[in-house]
1. Have a look at I, II and say which one yields 1.2 for distance in nm of label points 7 Å out along Cα→Cβ at positions 47 and 71, as calculated.
2. Once percent of Cα pairs over 26 Å apart is calculated for every structure in I, II, which label goes with the largest value?
3. One of I, II was used to compute helix-only ellipticity at 222 nm (-39500 (n - 2.57) for each DSSP H run of 4 or more, over all residues; to 500), and the result was -15000. Which label is that?
4. A value of 2.9 was derived for distance in nm of label points 7 Å out along Cα→Cβ at positions 167 and 183; which structure in I, II was it taken from?
5. Relative contact order in percent (Cα under 8 Å, 6 or more apart) computed as 15: which structure among I, II?
6. Of the structures I, II, report the one carrying the highest value of FRET efficiency 1/(1 + (r/R0)^6) of positions 7 and 103 (r between Cβ atoms, R0 = 35 Å, to 0.05).
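Bear in mind these aren't lab numbers, they're just calculated from the coordinates by the rules spelled out. All figures in this text were calculated on a predicted structure; none of them were measured in a lab. Cβ atoms are built from the backbone, for glycine too; each structure is taken alone.
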Structure I
Amino acid sequence: MSASDALKRLRDGNRRFVGRATDAESGFAGRNAQPSARSQSPLAIILGCSDARVPAEMVFDQGLGDLFVIRIAGNIVAPSQIGSVEFAAVKFGTRLVVVLGHSQCGAVDATVQALLQPSESQSRNLSSIVDRIRPHVQSLLENDPGISTEELVEQAVRANVRASTMQLRNGSAILEDLVANHGLRIVAAEYCLESGQVDFLDSVE
């Protein structure tokens, strides 16, 4: 699809949204589709991957204003992501943070390929993402040198989600205080592209 056609689709979709002409295909039919310009009170903060197959609002069947979503390839944690989580947790009083990884993650796969078949041609911008995932993949390879590529990617997805979760828990004085004293929970989860199921990797009650 050309950029012009894609732009037309977006504009048409926005017109339907404004006119309340949502349908089942939109993913928001029957949900909270009424926009609010005045306020928001998200029930959860989702730090997820940019993958187009994992839209958090649809995955969790939530409507507009229900989720504060931060998306970046590989659901990695950098200062801007930490700041975004801090902002939502403090500003809106949201008390649940979910780090959402997913099967077949392209950023994790790119990291695996970079380790197995190093190349100098990778852009420095992509490398900045790969370099944050690399340590978790490297440790898996060191522990099991004979692991298959498929199994390595599967395990690396979970290792990367858990690592991002730990970075949020331990990389911010604000979030540490909210966890210790104000009921904030930061949990890891993995979305399965094949089944549509979200598995929480921590004990969640």
Structure II
Amino acid sequence: MHIDTIVVGSFEVNCYILSGAGQEAMLIDPGSDADEIIRRLEHDGRRVAVYLLTHGHIDHIYALSEVHRRFPAQVALHADDNAWAFLEVNQFPPDYPPPRDSPPTLRLVKDGSSFRDCGIDYTVVATPGHTPGSVCYHFPTENVLFTGDTLFAGSVGRTDLPGGSPRAMTSSLRRLKGLAPATRIYPGHGPDSTIERERQSNFYMRDV
């Protein structure tokens, strides 16, 4: 699996393009800068097989509508975040106006959902805390975990926003702490890390 990272928007969200042997790709969290995402996909000759959203916050989904018009595909999102993610309430002016459209082809995911796209198997790990429907995407064969705003290198996602829960975040971090130490994490913001490194150096992981 090849992982290409594009840092997008004023909140510097990590948008990931995942590809296997073919020309199709999985696109994780198209948060902004739709033109740049489309340019990168077209430059590499990629088509989007599926959009994987780690959660519904506007900084992670704002470019979805425009990119989806160029590359139609299913959009994976947990139902608890789909309930509000495409409503006007989901905005952060002036950086992020409300989302433009709801995705026409939604793939609602839940804890334990397993899929195979681009010839690669992966599983959904529900990790509420930052939002009610936050999820991580676990690629066990590749030992890779996309954590969204649940777990960062050296920190974790905020729990003081609407729908956030410190108690749920603690439970989610406990689950992630149990993954293989060598699992490499790719968060929604900032550099990548490993579960082992976060076990040792991340205050929030050590504390659970």
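1. II
2. Looking at the calculated values, the largest one is I.
3. I
4. Only one of I, II returns 2.9 for distance in nm of label points 7 Å out along Cα→Cβ at positions 167 and 183, namely I.
5. Attributed to the structure labelled II.
6. Comparing I, II by FRET efficiency 1/(1 + (r/R0)^6) of positions 7 and 103 (r between Cβ atoms, R0 = 35 Å, to 0.05), the maximum is at II.
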